[in-house]
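Peer 1: What follows is a group of structures, each given as structure tokens.
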Structure 1
Amino acid sequence: MWEKFPVIKEELAAFEDYLKSKLSSRNDFLKKASESVVLSGGKRLRPAFTIIAALHGDYSRERVFPAAASIEILHAATLIHDDIIDNAKTRRGQPTLSEKHSINLAVYTGDYLFSKSLRLLVETGLKPERLDIVTRAIALLCEGEIEQYLGKYSIASVGNYLKRILGKTGILFSASLVLGAKTANLSDDTTRWLGRFGASFGAAFQIRDDLLDILSDDKTEGKPVLNDLKEGIATLPIIMAVRNNQELRHEINQIFDGKGDMKLLLHNVIQSGGVRDAQKLKEKYIRKCLGYIEKIPHTPYTDALNDIVSWL
């Protein structure tokens, strides 16, 4: 992804070493468990955003790397807790921490990573009032998770869905960019546009994931088709399909009850325009992303944001 941007590629490679160094613990289990979650792969988009934002201004690894690591470790902690709540057996094709070692140890590991994340914020050297984006992110993440949990086995409105994903997914991407901007002393306007870009990117990113839940399979994405629906979560294509065809509610409720024909429902969701309309909404957020990029003072690194958006 970063072949066209050697500086970003170099910084991300150095960041990977830094991140691993920050997972040390006197407790051998916590060290190994933390590494298994944080270093298990992924595209490192959040730390990349922190680095890219900071490269637009007064760049310093001493400030940027702790900020990027804080967000990435916070993200890993939320994944552990998500897997516990969802009773997930695997993530990225591997057993989850709760499945492998028990829920209790997974909870402790998630809490440990939360504390690591907050300690890293101190290392950025930013004044406490400049770190409010992270505290807001944690609050919104918790609110989004609770809303999703309380809304299980029901079909939300499109508006409530968007509110939830902007809180759950959009806020961490936004925080990644805002923190990077603050470490580099960027202007308030530039910081604001970067934050809004991150929120819109997060929305498009989540819709993309929802579409993969419909269109992919366990061989390509590590989870079966309509896995979210089996867990009681109606994703955007489902919500859109029901909006277009209310008769689908009965079929979906049957799936929620552990009955019903999954293949038939998948066919009907596609036929009712659920996938089509979800893709349209994703494209809307992509256009928003591109609009926010236009407002950011252009540097060679601004082009990297355009490249990431094209990946969506």
Structure 2
Amino acid sequence: MRSLALLQDSDVIRFPTFAIIFGKSNYGKTCLVDTLLTSMFGYAHTIDKQSFTASRLRGLQQAYKRFPVVFDDIGRTAFNRHGKDIIKDEMQSPVRESPGFILSINAEPQSFPVEVVKRSLMIYTTTALPPQNEELRQRLQTKIQEMRRGLTGHLYRRYLAEIMDRLEDERLPEDWMALSSGVLSSIISDAIGGSPPQWCQLATWLSYAEKRYDRVKARLDNLLRTSAHARNEGDVPNGWKIERDKIIVWEQRDAFGRRGFEWDDVPSTLIDEDSSGGDRTVLHRSGLEHFLGRRLHQRRWWANLTFHLIVTW
């Protein structure tokens, strides 16, 4: 599908070749990937993370054909040094068959720049076992191992057969995620003889893409809370104000010269780069309000004054 997108001068970003599974340590990322690969090929195979270099990644793209390239527990430094440029490269490898990449990383959502997020399938793991309950961890791990031993490749083979049937006419699907999840949902519906469970409903690319910035929205929404609004930039060390069609945010730097908010996570189209600089960031008000899904209002100073008068009295 990505090859067709390139040939047809379509948007290749909608067809990512990298899946990044990330979250805190001990959140089951390795177990998830191993189980997935076992259900597809009968065994789990990962590449030594020492091979996560730019030159070897290029070599794997050209030599691994369609078997997924899996790297487990990639360090942040190695990812930033070697992975980002490969992900941002939108040209097809000079081979007929090229693999998808699966990377598992101990990281939080704010760890990835926008250019990586929009070009990758980002999967955030949030469920962890209580570290103090070793008995529960062992019991669940044993159940997973028993389940994995009973897995076969039947589901994956049927999935591939149905997907390839739908791609026979060499037309690019409008939504690959809807196509893929729809096939899986249909297979499971047939198997259970009824409607699929909630976790197996059809998913669309747009619904996924809109959720990629949920955490950025939440942090930006908190930064622009009404209580942090100020009339003038000198009134408070950290705050924001409305100035016609702009939102101006200022922050006090810490002892190391760092600002508190990670602005690299915010879509660049929201930031007025020409007006921003130093300790202040200027944002386009209309685009920002659309991104947050709410109108931004100035604090009602008369209400604030009344509050202080009541407290004083």
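Peer 1: Here distance in nm of label points 7 Å out along Cα→Cβ at positions 57 and 281 was calculated and came to 3.3; which of the structures 1, 2 was it taken from? Working shown, then result.
Peer 2: Details: 1: 3.3; 2: 2.5.
Considering all the candidates, the number was obtained from 1.
Peer 1: Let me ask something else about it. Out of 1, 2, which structure matches -11500 when helix-only ellipticity at 222 nm (-39500 (n - 2.57) for each DSSP H run of 4 or more, over all residues; to 500) is calculated?
Peer 2: That value comes from structure 2.
Peer 1: Given a value of 21, 19, 10 for semi-axes √(5λ) of the Cα gyration tensor in Å, for residues 25-112 alone, point me to the structure among 1, 2 it was derived from.
Peer 2: It must be structure 2, since only it matches.
Peer 1: Ranked on distance in nm of label points 7 Å out along Cα→Cβ at positions 17 and 177, which label among 1, 2 comes first with the largest value?
Peer 2: With respect to distance in nm of label points 7 Å out along Cα→Cβ at positions 17 and 177, the highest-scoring structure among 1, 2 is 1.
Peer 1: Now for a separate question. With Rg and Dmax of the Cα atoms in Å derived from the coordinates and found to be 24.1, 79, which of 1, 2 does the value describe?
Peer 2: The value was obtained from structure 2.
Peer 1: Let me ask something additional. I have 2.1 for distance in nm of label points 7 Å out along Cα→Cβ at positions 65 and 185, calculated from one of the structures 1, 2. Which structure is it?
Peer 2: Of the options listed, only 1 reproduces it.
Peer 1: Tell me which of 1, 2 gives -0.59, -0.93, -1.20 when you compute log10 I(q)/I(0) by the Debye sum over Cα atoms at q = 0.19, 0.25, 0.33 Å⁻¹, for residues 257-296 alone.
Peer 2: 2
Read the figures in this text as sums done on the coordinates, not as results from a lab. Note that the structure is predicted; figures quoted are calculated from it, not measured. Cβ atoms are built from the backbone, for glycine too; each structure is taken alone.
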